[in-house]
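Visitor: Right after this note come the structures.
Just so you know, all these numbers are worked out from the coordinates, no wet-lab data involved. Note that this is a predicted model, so its numbers are computed, not measured.
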Structure 1
Amino acid sequence: MELKAVGTAGTLESSDVMITLEPTTSGGIVFDSFESSVINQYGRQIKAEVLASLERLGVKNAKVIVNDHGALDCTIKARVECAFYRGCQCDMDGKFDWGGVIR
């Protein structure tokens, strides 16, 4: 599966993160915008979680926008997956690979 349209997941509420994925042909994952209320403490970890989730999903090309308000790692993973599936615009009849065990 690949991104066909913009996919967004999450909210701007406390302890959540809004992830937006846009298809691109630029060759790679590009962080277009990265905002976080805890960027000084956890910015590298947030970016690593986003990249790991995209890699697991097989995403090679995407523009990523992250607006974090203190989300936990499991929330970041869930929002990336949801944004990806929304951006794929595919009908899988409920057969989504939601990631299984959180590591």
Structure 2
Amino acid sequence: MNDLFYWLFIGTKGGINRIKIVKLLYENPYNAKNISDKLELNYKTVRHHLRLLEEHDIVTTPPGIRYGAVYFLTEEMKENYDLLEKIQEKNRSKGEIE
């Protein structure tokens, strides 16, 4: 999981936005439009990040629902959430994230 987290959240340009999305979903489940509004990110950008996070089993949606689907963190992501916080702290100390 460490290597995957490094790549998703530090090793790529969109990592900071993916951290923000995961942190938001940790608080409550939201659909892509809600995430876009709350984080003030372009809707297509949010959809891109959600697809990537879903492909890597970080987020999930109820089966069979696509339009307006609500995203949740997977159980594995919840279990490894402390690792994400460590990554965020590392980025914060570098001045890359709020």
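Visitor: When relative contact order in percent (Cα under 8 Å, 6 or more apart) is computed for each of 1, 2, which one produces 29?
Guide: On the way: 1: 42; 2: 29.
Value 29 for relative contact order in percent (Cα under 8 Å, 6 or more apart) corresponds to 2 out of 1, 2.
Visitor: To which of 1, 2 does the computed value -11500 (helix-only ellipticity at 222 nm (-39500 (n - 2.57) for each DSSP H run of 4 or more, over all residues; to 500)) belong? The partial results should precede the final answer.
Guide: Values: 1: -11500; 2: -18000.
Of the options listed, only 1 reproduces it.
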